[in-house]
Structure 1
Amino acid sequence: MKQRIWLSPPHLSGKELQYVQDAFASNYVTTAGENIDRFEKILCDYTGAAYAVALSSGTAAIHLALIAAGIQQGDEVLCSSFTFVATANPILYQKAVPVFVESEANSWNMSPAFLEEAIKDRIKKGKNPKAILAVHLYGQPANMKEICTIADKYSITLIEDAAEALGSKYNNKHLGTFGKAGIFSFNGNKIITTSGGGALVTNDKKLAEQVKFLSTQARDAAPYYLHSQMGYNYRLSNILAGIGIGQMEILEERIAKRKCNFEYYKNALKDIKQLSFPSGLSNSNSNHWLSCMLIDSSSPVKPAGVIDALEKENIEARHLWKPMHTQPLYKDYPYYGDGLSERLFNAGVCLPSGSQLTDEDRQRIVTTITKLFN
């Protein structure tokens, strides 16, 4: 059997082991230590954020961002519908109400038009949304200029889910640094990994302090374990932070390779008229975490057919995210849109995008797709 080509596997440089060994040597194998401090500083230096808090996952980062924004039971949070379920689940953790907003065609991210429509309608219904949770899907920047303008206009806290978008920029500014808080994921399939992990970045010192406090079980300042509010075990391990330091050292190389994958597919498949690739916004710069393509609805070949054909060649591919407003868990919550994300879901395929892909790997993928359409 041919060697397996994975969708987005982790890609280590080898230097990560040095920082992990440093953690062992210092006996800091818990949720404190030099690696965590250094990793957070590197994230700040890279993104331009004033503060970073390393956490156990991107989901944990979203949860703490919502708590810091004051989200409580019954509050409404405007959320991108076209995303992974981990974006929306923390809203339910707080017993709040997700209000799903459709995407726009160019970026596949939250539509400013539908966002404002949703806000006006919720206010008309006697509701005042407390937060906007905007996603940068597959590394593609959302329309932050308009989203920020709307958030400011209605005095709604803006949180960016940049889990898939480390290194992506809008107007030459790093994603995750536009809102009150931004979150990143370092899961094994992301552009860099800490095995499992995430981070919250912000320019608000008090928010950063609150998030760090809550992530370490909310222990009060006392000579014994004193707790006046509920906290969480959400801090990143010093060992995993060591992996993150090594990964950050080669992040730009990984981004360059992911962009190369996208351009390769786009060029190699350009003669298949039924296929297209997302254009993105003109003032945006995507890290192309995943390379995604769309199949025209008139084509007899459907996404499932492409995925099956690739699987027969031992190549992993997958569907786009199924929109939240169509998920059984979320089908009864408010939704504002025109069904674009459903059409994208029905037409899209995520292609192998790992930074270890060779020319031979990419040719295998393209050859399989070309044969299927021809």
Structure 2
Amino acid sequence: MCARMTAKKSLSIVKKLRDAGHLAYYAGGYVRDLLLGSTSSEVDIATSALPEEVQKLFSKTIPVGISFGVVIVIIEDEPFEVATFRNDGIYLDGRHPQNVHFSSPEEDAQRRDFTINGMFFDPITEEILDYVNGQEDLKKRVIRAIGDPEKRFLEDRLRMIRAVRFAARLGFRIDEETADAIQKYASTLFPSVSMERIWQEFGKMKHMDRAMVMLQRFGLLQTIFPQLSRVCLEEIERRSAPFAHFPEKTPTILYLREILQERSDLVAYMKASNQDQKLLDYFDTRCNDLYDWTQFYKSPHIDLFLAIEEAKGRSIEEHRARQKQLAPHIERKKPVVDSGTLKEAGIQPGPEMGRLLHEAERLAINENLSKGEILDRLL
């Protein structure tokens, strides 16, 4: 239902642009995925309309990159990127062009990254517009830079990581000339590309077992993580081999934890989130007693933890047995001793009450004491 609604809304944008006398096509990843027989969750639209013309045609727009010809059009609360056909000026920082010139579909295709992403689709006539032989490379299952790969990567060094992302996701090989250019310029990734953008690319990667090996082979992984510069490719292959069996929605931070075999300041370094930090903290939990194990098994992350342990070839039978043993405590909704009980005993809310509640629960689990026994011990 969602995909059909998105298609209906995006088609309405194209039709409105066409009715106003402009060219308008679907572009990039949507076309690639369409030809591969899969449904893309995003529809980007390329048009001959200038940004100000797009803004006049639609009642709700956001000029996110108007100097680059990019306007977000909102249709029933759903955003669609509408970009004017352009060619790019000189790249000075290894990420962004100094200026752009609005142009034609043919010229616009030439400034894109890879041939499989450089095609357009006319949703009205259902015609593919392919100026870069993208269809041929899809058939050959190859990732190939458009034009001179060295020039493409010097323009935007993030494209080197994107090449790996697409190759890993699609199971394609990277064209030899494109691969040579990645290896040549991998060490120049920084400072042109920010860690935030690298983290975003990692978050989009699929088949992390393939991706990590390719990143290391091309020199990108050890550029991002210098501590891996002395780790051989075979070791990266060994560390990443279990990834093929990790749950599909495993958070990216856990793949990196396995690759680095350390956590150090990983979250801060990657500019990841507090949620990622909490996840690492959980996976690095050291349990000393039954109370610790109970809290560990109560976590919503426990199924993910056990699935990853199995993927790494480790037995989880001991965990299952301990879970069964602690089931009454894990499933119990209320503590044996609650704040009301302590208030009745004359303990006022505050740090001391918090400490006593925590200690009471430890005694209930570790020593299997009743409420009365716990109060006798604590008060």
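If mean count of other Cβ atoms within 10 Å over residues 200-207 comes out at 15.8 when worked out from the coordinates, which of 1, 2 was used? Don't jump to the answer; show the numbers that get you there.
Numbers: 1: 19.1; 2: 15.8.
Answer for the origin of the read-out: 2.
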When FRET efficiency 1/(1 + (r/R0)^6) of positions 40 and 328 (r between Cβ atoms, R0 = 41 Å, to 0.05) is computed for each of 1, 2, the largest belongs to = 1
key: When mean projected area of the Cα convex hull in nm², for residues 64-143 alone is computed for each of 1, 2, the largest belongs to   = 2
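Could you figure out which one of 1, 2 the value 17.5 for mean count of other Cβ atoms within 10 Å over residues 104-111 was computed from? Walk me through the intermediate numbers first.
On the way: 1: 23.2; 2: 17.5.
The read-out comes from structure 2.
So if we calculate relative contact order in percent (Cα under 8 Å, 6 or more apart) for every structure here (1, 2), which label has the highest result? Before the final figure, lay out each step's value.
On the way: 1: 24; 2: 8.
When relative contact order in percent (Cα under 8 Å, 6 or more apart) is calculated for 1, 2, structure 1 comes out on top.
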message = Suppose log10 I(q)/I(0) by the Debye sum over Cα atoms at q = 0.06, 0.07, 0.14 Å⁻¹ works out to -0.23, -0.31, -1.19; of 1, 2, which structure was it derived from?
response = 1
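Matching task: -11500 is the computed value of helix-only ellipticity at 222 nm (-39500 (n - 2.57) for each DSSP H run of 4 or more, over all residues; to 500). Pick the structure from 1, 2. If you can, show how the numbers build up before the last one.
On the way: 1: -11500; 2: -15000.
Clearly, the read-out refers to 1.
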request  = Using distance in nm of label points 7 Å out along Cα→Cβ at positions 8 and 256 as the calculated read-out, with 4.1 as its value, let me know the right label among 1, 2.
outcome  = 2
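A value of 19.6 was computed for mean count of other Cβ atoms within 10 Å over residues 72-79; which of 1, 2 is the source structure?
Details: 1: 19.6; 2: 14.5.
That value comes from structure 1.
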At a computed 22.8 (mean count of other Cβ atoms within 10 Å over residues 208-215), which of 1, 2 = 2
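Read-outs throughout are calculated quantities, based only on the coordinates presented, and are distinct from any laboratory measurement. For clarity, every value in this text was computed on a predicted model and none was experimentally measured. Cβ atoms are built from the backbone, for glycine too; each structure is taken alone.
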